[in-house]
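Below you'll find a set of structures to go through.
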Structure I
Amino acid sequence: MDFETVLRTFHLGGPQVSTVLATAETYPGTPLMGAVRLQGGDYDLAVDTIAVGLVTRVEAEDGDALLEFHRAWVAAGFTLAAGEHQDIPFTITPPWETPLTHAYGHRLAGMSLALRTEVEAEDEVDREDAALLTVHPLPAQELVLTALTDAGFHFRHADVERGAIYGVRLELPFYQEIEFTPPARWARALDELELTFVADGAGVEVILEYEKHGGLFRAPQDSYARFRLDHGCSAADAAAALHGALPA
């Protein structure tokens, strides 16, 4: 099934640009294929570059911003003749660390990620309306999320934070936090659990942050745990690793 963004025109009489995706659903590390569709206008146009990029909203101390974190070049240096039609195929592979937008069969509250098309021609840049993408968990990530649910944790919110995690190698300039509220069993040890996945070609690093809010006579406390799973791990592996990392 094709998913096509709304047509855009450079200016009156200029070419129209749209982007067609084979599917709007993908996984981290999985190629996403599509085509940039060009329809020539009333005159020939010298196209400098065409690129597609993945963008997401990132939170930082100085405010939220829409950030492009991965780009693929589609074409460069050609002339689109008046009235000419061209479909230029492309493949873009979301990085392993691409944030998830969906889990448990639903969009994660607070998350959005899109593919944006950029055409530069004759000193003019047209950034097409971005097409929203659905990024599903990898199998190992899905097993961890399921194990958390089975343990009684409830998803609350997700966001993307600019910065780094101490002791963890990141390829992207941000990381995703998926927030959960704990069941009664862990309520005395933590008020909130924040989960971060850092995937690569071999597996997934799982980072857990436990937050205990402060009170009248108690300072807030944060603690951390981490473990790693291979992409081919079993549900039993994921559950055992998770429970071994949760507070006693």
Structure II
Amino acid sequence: MSYIKDKVIVIIGASSGIGKATAIHLAKNGASVVLASIDEDGLKNVAECINQEGGIAHYKLADVTVNEEVQSLVDFTLDRFGRIDTLINCAGLMLFSMWDNAHVEEWEKMINLNIKGSLYGIAAVLPHMKKQGNGQIINVGSIAGHAVGEGHGVYSATKYAMRAITESLRKEVSVKHNIQAVLVSPGVIATNWQDRVTDKDVKAVLGELNKVAIDVEYVAETIGFVVNKPNNVMINDVIVAPTTQEW
């Protein structure tokens, strides 16, 4: 039995990488997806790809670091479908840097997107899911939220925060309101994430790390596995990573 079919799923950060792959995977399995990010061309391409294959996809340009834009995204979805079954918080930045180099602006960008962006999404959907009596909130974390290494202290801090947020949601809204709260933590994934890293001390070693990377489709399939569960069953915390990744 498919629990994905006919679900209405909002995916934040859906124009590329894990979000894009997840949107395509879920739509192929019968979900109606609403895509959001700041990359309109990327969103349009993903939506067209899904719709041309017979799926149902809408998109809305939204900066998820702005609370009002996230609320507008939720209103947009409710106007079209009348409900939201699943929210996937997939937008994120991974900007490794050494403490000595003090990339403060990059730290702030990660905090705003990785933490605040997810919080705004949660705040926007919770009232509607409580009214429905069910729902799913899936936060995409990272293996860096389970282990800290040299060069990714601030990034890890944002992903440890997502672990705390998800566990708190589980205790408050899963138990009391039947709303699944799930953390999916990818390891090294082939998304060209290293191209955004500016710290020269870190950049030199990223090529070796990326050699073990796995394709985004494996993460999308894992998220699909989580979504494909009845309301009374929850997978709370799952790591999907390369077999040969050490940390």
Structure III
Amino acid sequence: MSLSNDRRVVLESFEKKIEYTFKRIELLDLALTHSSYANEHREQGVKDNERLEFLGDAILDLIVSEYLFKKYPESQEGDLSKFRASIVCEASLAKAGKRLELGKYILLGHGEEMGGGRDRESIIADAFEAVTGAMLIDSSYEDVKTYLAKTLIEFIKHTSATKLYKDYKTILQIESQKNVNTVIAYEVVEEKGPDHEKEFVVELKQNGKVIGKGSGRTKRDAEQVAAHQALTHVYHYQN
């Protein structure tokens, strides 16, 4: 499906923001097409960004790994894995995407649009990955490194190793995997308040036993609180 002039103008404004001009601007358009929009326009041959997201996730891991390997020459593999997880986690990628105002360039379905999808961290983080994947296809590994250096790594390069890692769910996952028989599960046990001011209560279970509990405005926030509680009281994690 060919791009309309209006859409092309929108995409070109985003290119200026990221300081990269796509040779195939259709790749950028695809990277910024959410599944909800594609589902509503499937009969027109519209596809979503999920394949590009898959590729972008892999290239992000590689480039961030290379950066951390050089930045922390004394760090062991386990620590480097934790540092990488904090950089390529949803919250970090969403923050990078919001600095680019990525939400306003994404094509969303009507329902997702009305539900506040343009500000949803998961959608912005996925789109950031998809743009990364699209750029790799359109250009080169070195061009993608330059892009990520300016949009993601620039904002953490002066952060000390001790402050870098704050994704408690991923820390917990890494710690729990040291015992192959450990099964971790999060369960929403309560929802409070009206839809516009919802509060979620989550229990974290390890092999069926509650080891943490948290509340937050989103399920993810509640899960992070529960994971932090479990890390502090069960795994004796110090942050």
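Each value in this text was obtained by applying a stated rule to the coordinates, not by laboratory testing. Values in this document were obtained by computation on a predicted structure and should not be read as measured data. Cβ atoms are built from the backbone, for glycine too; each structure is taken alone.
Observations on the model:
- Value 57, 49, 29, calculated as Cα extents along the principal axes in Å, assigned to which of I, II, III: III
- Origin of the value 63, 32, 23, where Cα extents along the principal axes in Å, for residues 39-174 alone was derived from one of I, II, III: I
- Read-out helix-only ellipticity at 222 nm (-39500 (n - 2.57) for each DSSP H run of 4 or more, over all residues; to 500), computed value -13000, structure in I, II, III: II
- When mean count of other Cβ atoms within 10 Å over residues 15-22 is computed for each of I, II, III, the one that comes out at 25.1 is II.
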